[in-house]
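In what follows, structures are represented as structure tokens.
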Structure P
Amino acid sequence: MGYEWFISLRYLKARRRQGFISLISLISVAGVAVGVMALIVVLAVMTGFTDSLRDKILGINSHIVVQKLGRGITDYREVSELVLQVEGILAATPYTYSQTMISVPDASSGAVVRGIDPATAKNVLSLSSQLLDGSVEALDAAKQTEAAAGSDPSPHLPGIILGKEIARNLRVDVGDNIRLFSPAGPLTPMGVIPKIKTCRVVGIFDTGMYEYDSSLVYVSLATAQDFLELGAAVHGLELKVDDIYKASAIASALEKKLGFGYVVKDWITMNKNLFSALKLEKTAMFIVLALIVLVAAFNIISTLTMVVMSKGKDIAILKSMGATSKGIMKIFVYEGLIIGLTGTVLGIIGGLILGDVLSRYQFIKLPSDVYPITTLPVKILPMDVILVAVAAALITLLATIYPSWQASKIDPAVALRYE
């Protein structure tokens with residue numbers, strides 16, 4: 001490094017009468033450390049929130065949805081076999097989707113009824129892991145019991161699985177009966193009569209997202225087809241892929257394979273606005289919090305400026321002894337970098353420790369009816385840490401240029417004349 005590095009370290013150790021400069025140096029280090037730590041933690045929280053939200057959305061919804069123009073897909077078994085031939089697609093399951101009214105004798109609520117095939121839905125959706133009580137297979141079990149009963153006069157009702165919040169609002173539990181109302185009933189001289197179907201609750205699920213838990217219910221595919229009078233048709237197919245980030249490319253290839261009349265959507269396209277907003281918010285938070293590091297950089301500028309003013313005689317002597325302007329400039333660049341890099345390293349260590357504590361103990365709770373998650377998620381990405389470290393180092397380096405340049409311009413004759 002040469003004499004520049006040695007002298008910059010000496011200047012950081014302020015003498016007793018220059019203790020104020022040393023204090024400002026410590027404040028500058030603390031400012032950079034706090035800024036870097038805040039950046040790492042906030043970016044980790046934003047990343048964790050985005051990933052948690054994505055996982056919850058993909059737990060309820062599939063990676064790709066295939067629909068057909070018109071009244072749905074009647075030959076869905078043949079289409080499923082064709083779809084599974086596309087590289088990257090792991091599983092497929094049919095579904096129906098309809099908005100209805102759900103009620104019990106003393107309460108009612110709007111609901112979205114999804115018809116699923118329990119045999120294939122478990123390969124695409126994560127409903128089984130979200131159940132608090134009951135099972136997905138019970139949807140078909142109720143239907144099988146009804147078929148096996150034959151002429152048994154005792155009622156055997158189709159099963160239904162409710163979200164936790166809608167079950168709480170209706171005050172029902174597993175084993176209770178509820179009624180579904182469909183507006184698409186038969187037309188009579190008195191108008192359209194809503195179709196009513198009584199079901200038995202065979203399960204309750206909890207996704208952790210209030211929007212889904214308060215409005216979504218599941219029935220078997222056969223029950224939904226009968227209730228909605230779809231015959232053998234379904235509204236579409238839900239697909240699972242091996243790489244969720246290749247869903248867009250797989251969807252495009254699948255749409256070309258199926259041909260005209262089919263519409264294929266991937267999870268990225270269906271949630272584009274949401275994830276674009278989260279990405280923009282993460283970028284905005286990075287810019288805002290980077291201002292903390294910028295404020296600390298101004299402290300570095302002021303510290304180096306005062307050091308230059310107090311070391312005018314030393315700089316003149318060094319130049320008289322043969323030190324170049326470039327060498328003088330290096331002394332103060334090194335001093336500023338020591339302050340900035342020390343703060344950056346301390347901030348990274350503090351950010352990683354705080355992120356690990358927040359992730360491990362999850363002591364910050366969030367209201368489930370406001371946020372889609374119940375605890376503060378934290379996920380630290382190595383690339384985010386590198387980005388923060390590089391940004392802090394660049395800001396620190398830029399902060400050293402002006403006072404270092406001023407030091408290099410000191411004229412030894414002028415400086416020594418007034419000492």
Structure Q
Amino acid sequence: MTQQKVAVLTTSRSEYYQLRSILRHLQRSEILSSYLFVSGSHLSPHFGRTEEEIASDGFHIVERLPILVDDDSPMGAAVTAGLAVQMVGTALQRHAIDLLLLLGDRYELLGAALAATCVGVPIAHVHGGERTDGALDDACRHAITKLSSLHFVSTDVYRARILQMGEPANRAFTIGAPFLDEVLAAPLLTEQELADCLRLRIVHPVGLVAYHPATREGGDDARICRHILECVSEKCKTIIATAPNSDPGYGGIWGVIRAFCDQRENAGAFANLGSQTFLSVMSHADVMVGNSSSGIHEAASFRLPVVNVGSRQASRLRPRNVLDCAADVEAIQKAVSEALLPDFRRGLQDLQNPYGEGRAGERLVALLEGSVPFKKLLRKTFCDSADVVAACTKWMARYGR
């Protein structure tokens with residue numbers, strides 16, 4: 001059998017770092033041939049033009065798909081998703097792709113999934129089954145699940161949720177969170193190396209701020225971000241803040257972060273830290289504050305206290321290093337103070353990250369290799385629950401033949 005062509009689409013820096021381990025294992029496969037499609041914020045100078053980092057990591061970029069429009073409104077997101085349908089569909093056909101691999105829940109990935117469905121390319125989806133009730137991503141993630149033929153999830157709870165959605169049990173696999181492969185393998189910078197890299201004087205307590213648009217809250221994200229920065233600055237002597245992702249409303253948040261950090265000597269705003277530097281920050285920080293999934297998935301590996309603000313990550317499983325609070329000043333102040341208590345940090349000394357042990361990429365590629373040829377995956381059965389089967393039986397007994 002000729003090698004099966006697997007297209008991997010990446011549209012954002014955070015998703016790329018989760019895909020990197022998978023890409024490396026795909027490169028080693030004798031059965032699968034990887035085709036890397038780079039799109040979205042990777043191609044934008046506003047987000048650090050991270051396509052250059054992808055190339056420097058040794059990955060060959062087969063397609064550059066410019067879908068991101070210069071508009072951070074909801075309509076801008078709709079246009080970007082529409083461009084993803086057109087450009088991804090064309091690229092899949094151009095290279096005669098056998099399978100499209102997608103990770104996550106962004107709106108442009110839903111456009112890519114629709115394109116693959118229309119042109120008859122089966123989809124493998126990573127990180128399905130999760131819930132983030134405060135974000136538009138939640139609906140996109142579940143929609144991608146129903147369009148996908150294979151599912152690679154981070155916990156057994158999320159696998160159970162995918163089965164609840166009617167997906168076949170033999171198509172859903174628990175592999176852990178792929179970014180933990182990076183967390184456990186990356187060489188971390190010392191505190192002095194980190195200070196030199198960031199051009200900041202590292203003075204403890206150190207606060208890491210990562211705040212993204214909460215697309216379903218309907219609040220003023222820029223104002224909430226300002227509250228977070230002010231609360232962290234009251235308790236921390238060094239602040240390291242990362243740029244938001246390219247969801248609607250990112251411009252206002254990024255403007256607040258840059259203005260705040262420009263006015264303070266020991267605060268830095270960074271469009272793209274890179275995986276090694278970001279993980280190094282997590283390893284040296286005293287608290288992480290915001291609403292990023294990295295606070296849910298990766299921070300536990302460093303036993304780092306996390307203050308999760310607002311509803312963006314609502315209903316996601318969180319380890320005990322995460323403190324949830326409302327998006328108001330008093331609640332944020334209280335949560336940050338609690339997270340910085342020595343007793344709270346000591347209580348995390350035996351914490352194990354529940355999202356895996358760093359072999360997700362290896363497992364995923366092995367499962368893909370066992371699923372060839374991929375064409376057969378296009379047909380799948382909707383698996384009804386026992387309640388639906390019982391209701392159907394009752395209906396047929398009354399009305400059927």
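Nothing in this text is a laboratory measurement; each read-out follows from the coordinates by a stated rule. Note that this is a predicted model, so its numbers are computed, not measured. Cβ atoms are built from the backbone, for glycine too; each structure is taken alone.
Ranked on Rg/Rh (Cα atoms, Kirkwood Rh), for residues 233-328 alone, which label among P, Q comes first with the largest value?
Between P, Q, the highest calculated value is found for P.
Where does the value 73, 51, 42 come from, among P, Q, when Cα extents along the principal axes in Å is the thing being computed? Before the final figure, lay out the partial values.
Values: P: 115, 48, 37; Q: 73, 51, 42.
So the calculation was done on Q.
Okay, next question. Out of P, Q, which one gives 1.9 for distance in nm of label points 7 Å out along Cα→Cβ at positions 25 and 305 as computed from the coordinates?
Considering all the candidates, the number was obtained from P.
Okay, next question. Which structure, out of P, Q, was helix-only ellipticity at 222 nm (-39500 (n - 2.57) for each DSSP H run of 4 or more, over all residues; to 500) calculated from, if the result is -18000?
Computing helix-only ellipticity at 222 nm (-39500 (n - 2.57) for each DSSP H run of 4 or more, over all residues; to 500) on every structure in P, Q gives -18000 only for P.
Still on this model: Could you tell me which structure in P, Q was used to calculate relative contact order in percent (Cα under 8 Å, 6 or more apart) as 17?
Comparing all candidates, it corresponds to Q.
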